[in-house]
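The following blocks contain the structures, represented as C-alpha cells.
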Structure I
C-alpha cells in the first residue's frame with residue numbers, strides 16, 4: 001500500500017470514529033482531499049486508492065493539474081470532482097467556471113454573478129458554497145453571518161449555479177471545546193438559512209467545515225464535508241506556489 005493510500009485509510013478511520021462519537025453515519029461526511037502544491041502524480045495515487053473529490057486553492061496551478069491528470073489517466077479523470085477552495089479573484093472567475101465542479105469560497109454577489117455568466121452551457125450547474133467569516137476575523141474572507149441569508153437568497157436565483165451550503169475557515173484553536181463552539185456557530189447559521197428556504201435552496205445540504213487538525217470537532221458540530229490536505233499528502237512546500 002502506498003503512503004498516500006495508507007494515509008487515506010487513516011483519515012477515513014478518523015472520520016468513522018468521529019461520526020460514531022457524534023452518533024452520525026460515516027456516509028454522511030465526505031472527504032475532500034486538498035491537493036494544493038502537490039503534483040498530478042499525488043492526485044493520481046489518491047484517485048487510484050479510491051479518492052474522488054479534490055480541493056485546490058491556487059486556480060492556475062489547479063487548471064494545469066486537472067489537464068495533466070486527464071492526459072495521464074483519462075478514464076479515471078472522468079470520475080474525479082474538483083473543488084475550488086481558494087480565493088476567487090475577478091480575473092480568475094472564468095477559469096473556475098470552466099474547470100471546476102464546485103466552488104466553496106463565494107462571499108460576494110458580484111463573484112457569483114460572474115461565475116454564473118461564465119459557466120459554459122454544456123456543463124452541469126456549478127455547485128456553490130458561501131464562505132462565511134463565522135468567527136469575525138477582521139482580515140479574513142467570508143460574508144458576515146448577518147448578511148449570509150440575503151446573499152444566499154440572491155445567489156440561489158442565479159442560472160448555471162446551484163447553491164449547496166456554507167464553508168468556514170475559522171482561526172485555529174487547540175482546545176476541542178473551542179473548536180466545537182466556533183463550528184457550532186457555522187452549523188446554527190446553516191440551519192437558519194436552510195429553515196428559511198425559498199427558491200433555489202432545495203439542495204442546501206453541504207456544511208464544509210474542518211481540516212486535518214480539527215475534523216473531529218467539525219464532525220461533532222455537523223460538518224458534511226471535511227477538507228484534509230497534510231493528513232493525506234504530508235507536509236507542504238510552498239516554494240512553487
Structure II
C-alpha cells in the first residue's frame with residue numbers, strides 16, 4: 001500500500017513570500033509549481049529563475065507543471081536545475097516521449113499531463129515512458145476553479161493498468177481538489193493530489209495538508225497512512 005501524496009500548489013500562495021509559503025507546508029510530499037507562458041494557457045506565472053530560487057529555499061521535492069508551448073526546448077532546464085518531477089502537456093508537443101527522455105536524462109522524473117477534454121486512450125501506449133500522469137480536473141491556466149468529476153474515468157483507466165503491473169506510474173490530479181472533492185479522486189485511484197486554495201486559503205496550511213491526506217487515505221482502495 002502506498003501513502004497518499006499531497007502537493008500544495010504555489011499558484012495559490014503569496015508570490016512575494018514564496019520561501020515562507022514553502023516552509024508553511026513542510027512535510028508535504030511534493031510542492032507543485034505551475035509554469036505558464038501566456039501562450040499554451042491564457043496566464044503568465046513564473047519560470048526557471050523562480051524555480052531555482054525555490055529549490056534553494058526548500059527541501060520539499062518540486063513538482064514542476066509546464067503549461068507551455070515547445071516543452072522540448074524548456075523542460076530539460078527544470079530537470080537540470082534540480083526539480084524532482086517535470087510534467088509536460090500532451091497537447092503541447094508532437095513527440096512527448098522524446099521530451100520525457102530528455103527530462104529523465106537531465107535527472108528528473110517525467111510527467112505527462114492531459115487537459116480535461118483530452119482523451120487518455122491515445123496516450124496509454126506511451127505512458128510506460130513516463131513516471132507521472134497528471135490528470136487536469138480544471139482547464140489549466142488559473143487557480144480556484146471548480147472540479148470537473150468527468151475526468152476521473154481517466155484516473156480509473158490508468159489505475160487499472162498500474163494495478164495489473166502494466167505501468168509503474170504516479171497518478172496525480174490537479175484542479176479544484178479540496179475536502180469535498182478529494183474523496184472521489186482517491187476512490188478513482190489517484191495517488192497524488194495537487195491542492196491550491198484548499199491549502200493556502202486555510203489558516204494553517206500544514207494542518208490542511210494533513211487533513212487532505214487523511215481524507216484520501218480513509219476512502220482509497222490503494223492508499224494508507226504511513227504508521
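Taken together, the values in this text are just the output of simple stated rules run on the coordinates, not laboratory data. Predicted model only: the values in this text are computed from it and were never measured. Cβ atoms are built from the backbone, for glycine too; each structure is taken alone.
From which structure (I, II) was semi-axes √(5λ) of the Cα gyration tensor in Å, for residues 129-184 alone calculated, if the value obtained is 22, 12, 9? Checking each candidate, the match is II. Upon calculation of helix-only ellipticity at 222 nm (-39500 (n - 2.57) for each DSSP H run of 4 or more, over all residues; to 500) from the atomic coordinates, which of the structures I, II produces -9500? This value belongs to structure II. Name the one structure among I, II that mean count of other Cβ atoms within 10 Å over residues 25-32 of 16.1 was derived from. For mean count of other Cβ atoms within 10 Å over residues 25-32, the value 16.1 is produced by structure I. One of I, II was used to compute mean projected area of the Cα convex hull in nm², and the answer was 11.0. Which one was it? Working through the options, I get structure II. Which structure, out of I, II, was distance in nm of label points 7 Å out along Cα→Cβ at positions 65 and 153 calculated from, if the result is 3.8? It must be structure I, since only it matches.
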